[in-house]
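Student: Below are structures written as structure tokens.
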Structure I
Amino acid sequence: MEINLTPIGFVRNNIKEPGIEDWRTVTSEIIIEENLKEALSRIDEYSHIIVIYWMHKLPPSQRSIIKVHPKANQNLPLVGVFASRSPARPNPIGVTTVKLLERRDNVLKVTGLDAINGTPVLDIKPYIPGDDSSTEAKTPGWLTA
């Protein structure tokens, strides 16, 4: 099955290459296509949004990786790529919940988006506490060690 996606916008920031340790400090703008700006109506009533994007600079060789050390830390166990947040994956789709600082026309200003300048944005959804998080979530011990 073939799936075709069209970006709804692009990321604009000062980050040219991946590798930043703390994305929480990065402020970015998401520039939404002009013809879709009405789709942003009332988005600024939310404090956080979920951004879905395509990691366009991931080389093809990284898309066949099956196991990784999380955070590229050799001290952490080797795990399946689906058990990690590694950018190396069969489909380089990124999903990040970010703080929405403001909306200006077709531009969303956010913090915490772990995407580099020029990254194509595929979709945006509002973050809804309770629907998008669970107090019963469990993570492995090595993740926080």
Structure II
Amino acid sequence: MELWELVARESIRDLVARYNANGDSGRFEQVVELFAPEAVMELDDGTVYEGRDEIRTIFTGAAASLKDRPGPIVLRHHTSTLQIDVEGPTAARSRCYYHVLMADGLDHWGRYVDTYGVVDGRWRFTHRRELLDGAVAGGWAASQRPEEG
């Protein structure tokens, strides 16, 4: 493995960690900066957000819905089994599992499937797909999903 690939892998690990830490702390501008300007984020419900301005609304909308919940707002994303495929000095893909803890425990879990590129010398998300595998009945994530009929 060459040095540039090790740097790419560590930069991508840091990018994923910053996404979690900044989002959970409400630092949405820092989250949005982790995306390429024309990036796409695709949610499990099929909604597609294109560009940083649209992607920002994912986080501001979630924050607004959390304010209506009783008790303290605690949100902690944890990612694991991050598998990174470096395709070249400026392109990579990955997939990982995530779970989200809230004040009352586990709320939801799933997977991220990502594509990365280098923008202005830094690794950025170019496409992020969130796949929700499950949610605790009565939890926040379950309350955000439309009723299945």
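Bear in mind these aren't lab numbers, they're just calculated from the coordinates by the rules spelled out. Everything quoted here is computed from the prediction, not taken from an experiment.
Student: Taking 22 as the value of relative contact order in percent (Cα under 8 Å, 6 or more apart) derived from one of the structures shown (I, II), identify that structure. Show your work: numbers first, answer last.
Tutor: Values: I: 38; II: 22.
The read-out was computed on structure II.
Student: Taking helix-only ellipticity at 222 nm (-39500 (n - 2.57) for each DSSP H run of 4 or more, over all residues; to 500) from the coordinates of each of I, II, which one would give -500?
Tutor: Details: I: -500; II: -10000.
The correct label is I.
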